[in-house]
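Readers should treat all values here as calculations from the given coordinates under stated rules, not as data from a laboratory. Computed from a predicted model, the values in this text were never measured in an experiment. Cβ atoms are built from the backbone, for glycine too; each structure is taken alone.
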Structure I
Amino acid sequence: MVRVPVPAVPARAPALAWVALGVVYVLWGSTYLANRFIITDLPPLFAGGGRFLVGGSLLTLVVLAFGGRRALRMDRRQFATTALAGLLLPAWGNGLVTVAQQQVASGVAALLIASVPLWIVVLRALTGDRPRPATVVGTGVGVVGLAVLLLAGSSGGSGGVLGNAWWGPWLVVLAAVGWASGTFATTRLPAPSNPFALAAVQMLVGGVVLMAGSVAVGDRPDLAAVSPSAWWAWAYMAVVVSLLAFSAYAYALAVLPVSTVTTYAYVNPVIAVLLGIFVAGERFSGLQFAGGAVVLLAVVLVVAAERPRAGRRKRRGHLAASPP
């Protein structure tokens, strides 16, 4: 069981926990819009690699400051699990989403990534678990929603700013499979007991992989030509989202019921869509809205069906399932 180290809970802890959950809603929901601003001036793999290297380094310093070197200790199996999660979550998951956002509106990307809980159900079934009938129904509904979103394609961008390649939405779905696989692996394999150490090493591993990919594809960014808005968005992702959002999530998970905290899975995409419309001027077709609504309905059904099973083993899995 993962034990999240938190201070003694004061009398107003429930209120503080709800504030923390609200922070998670807003910050994680805004990551897609922030990526949108970043990749206008920076190559996606380079930007993602730098973000995770900085965020991972800062979180490592925080872990050292509050827990000492012992908090970062891992045996070989725990480190292997953490490295695998770093490959599947920040590198594969976030990396592919950031690349895809060159072709897909931020709100559409968020709706497609919302399918992560559905893919986890599929992985459970493939490994011998037997999800509840209501969970299976919810997953089936989600498949229909994903089919509608993929059928709608990547149309409905923002005034022609985005590309319109057919592969954009499919790449986001592949990213969601990576996120689900990384989340699922951390619930089945040995992992460090300290969730902050787990997240820090995950980000560092993911940052190294993304930077290696950036070098491999020949990225040569002109940093002097990067706009201030892109730099602010990058700093927001590297510092605020990496540190504040995860800390708020860990605190909320330690105080509120797991089933309550997992509502981020269907709140974040709604926030991402609203931000895309009102801040970036993104436009969505009726088919995209319909598909997104069906996907969110499916996630609500699956989360509700799994609530009675939320327990100790679930905590670690949800901690690993941070969005891009």
Structure II
Amino acid sequence: MRTTAYAAVAALAAIVLTASSTALAAFPHGPARVVVDFDPQAGEAPESIVFDLAGNAYVSLSLTGEIRKIAPDGTQTTLAVLPLGQAPPGALFPGIMGALAIRIDGTLFVSLASADLDAKGIWKVSPSGAATQLAHLPAGALPNGIALRLGQLYVADAALGVVWRVPVTGGTPVAWIDDPVLDVQPNPIELAPGANGIQFFGDTAFVCNSSAGTIYRFAMDRHGNAGPPVVHATGVPCDDFAFDIVGNIYATTDPFNVLVLVRPNGTQETLLTAADGLDGPTSAAFGRTLGDLRTLYVTNAAFPFFSTTFSPKIIAVQLPFPGAPRWWL
């Protein structure tokens, strides 16, 4: 990445830190600690993380196509490798693997922006590691965040500015949300995506547009249709995020190297920064075992086109509230 782009990241990071400060009492949390290190020399860039009920973590290594399983004792194994395809001329990398969603039985659902157009789309990976493509997406699509709700998958398209919906059994995706607020906006950061992270809290979908620095919410009606966009928070160049049980959002910000708390009323506070070890934070997830419900895990992707310290890791922090149950949906 060019020096001017690095300077833009640094300047905007200062804005994010200022905008996320509030006059409210500081939100209590424990110190950040490193729980897993990855190898930047091997291209290991942890993009997304989810947990099963046994405490196993599943991490998508975005630039290699690998889904890594990490047991509670720290043992790491390769669960599956999805096809990223061959890099087109002049590209920094071939395809890119995005986010993960997990079902209560341990089945994973994966968004894959493969350079092989036949492989681009939504994939399923069984607990044994068998990978199956569920749906194809258009050539211009850039599938990113993914959420599971009531047998349907919802995928944020960072290039086309839509949210796709497809059943977990597979089929032809339909544009569930197609609204210009999710389009890529002018931004000094190269590679800044539009619609990026997506999560549900109750019957409401929350979608962040990273390039606009805005988190929108879309209420779902009784027929399953998405309502009009409502601004939930601004000034947050969110990549992906996690909810706690009371509706607080914990937003990762990739090149800005901050973890931002967004309260239900939209006010914000910076919880962690690069001083706490953040290096390209791309996703967050709460633990799912009894003793781990208040632990938030954050992936440091440390993408080589953004990072200057190249420190891919998983960082953990203790919080006052447990995560919102993923399997209530």
Structure III
Amino acid sequence: MKDLNEIISDWSQNGAVLVLARVVKTWGSSPRPIGSMMIINEEQKMSGSVSGGCVEGAIVKKSQTLFTQHKAEKLSFGVSDEEAWSVGLSCGGNIEVYLQTVDFSSNEVWHSFLKTRLSNQSCILVSNLNKNENWLIEENGAVTGTSLSPVLIKEAQNAFNERVHKTLNFEGQNYFIQVFPRKPTLLIIGVAHIAVDLVTMAHMHEFETTIVDPRGYFTKNTYFNTEPSQIFEAYPSEVLNQLTLDPYTFCAILSHDPKIDDNALEILLPSKVAYIGALGSKKTHQKRIKRLINKGISQDLISKIQAPIGIHIHAKSAKEIALAIMSEIIKFKNQYQ
């Protein structure tokens, strides 16, 4: 999405109107998931994708009529088995694509949307598919646009927490709720040797990385091939409450020191973070469970811990363990998409 944001910013300079196409509904094995986007300018240049190549030509052709009419239109496409195979699918499906002309320069909602995305802030876009009306809900809960029903605001917030886009019918109107989260954060507790490779892999997959470890020797002397986004030389309890612990935060507990690991888990387990994995053998984890129970933490919360951490690939080296951890994190990140 970052590249598309920058292209939108470039193409919409001097007040240029663009056509935005979004997949709002799918059936079967559709080529692209709900929320997939593409943008078209008046010169018929396009960026992004709604079908992986199957229907983009038709979308571009249809967009040319929208530039003159300045309206929105919903189109349905069936993707044949043959077309599906060409984009790597085993069978066809159907997609519903919503096209609308958008002025990112002067329209209050769309201008705020682009500004928010370029600054890597989360937001939620709510669109009335019947009336071509849009609202933007920002991280702080502020709503840009005309008055929006509290019911729809709550539905939008639920979608954000569930990490899904959704369509719904409310009071006879069809709405599309699209979630635009900030870049995900990988929170690493403990500068273990695995953390070096894990930070590199996380940045490869467009994660921000935050490391917390009170042991100054490790935070000051560990060489990272890829520098973490930020490092805190402190106990988790001293900084975690200052960080964003939401469904787009993924946590790897790596210190191997119960004083540090448990200190973090007491804060992370009741939070909304999407993933908590902890390094250590099954025997080590059983000891961890007993300690947490003695601290009054419920079994339901403790069950959120993925331990031993990572997908089981018989990993041996630090790089392999980091790969196993990153693979499991990506699995959790994508499970609802």
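Please state which of the structures I, II, III yields 23.6 when mean count of other Cβ atoms within 10 Å over residues 175-182 is computed from it. Going through each structure in turn, the value belongs to I. With helix-only ellipticity at 222 nm (-39500 (n - 2.57) for each DSSP H run of 4 or more, over all residues; to 500) derived from the coordinates and found to be -1500, which of I, II, III does the value describe? Source structure for this number: II. A value of 14.0 was derived for mean count of other Cβ atoms within 10 Å over residues 127-134; which structure in I, II, III was it taken from? The read-out was computed on structure II. I, II, III: which one has log10 I(q)/I(0) by the Debye sum over Cα atoms at q = 0.13, 0.28 Å⁻¹, for residues 111-166 alone, as calculated, at -0.30, -1.32? The structure behind it is III. Consider the structures I, II, III: one of them gives 22.6, 68 for Rg and Dmax of the Cα atoms in Å as calculated from the coordinates. Say which. Only structure III yields this read-out. Any idea which of I, II, III comes out highest on relative contact order in percent (Cα under 8 Å, 6 or more apart)? Going through I, II, III one by one, relative contact order in percent (Cα under 8 Å, 6 or more apart) is largest in I.
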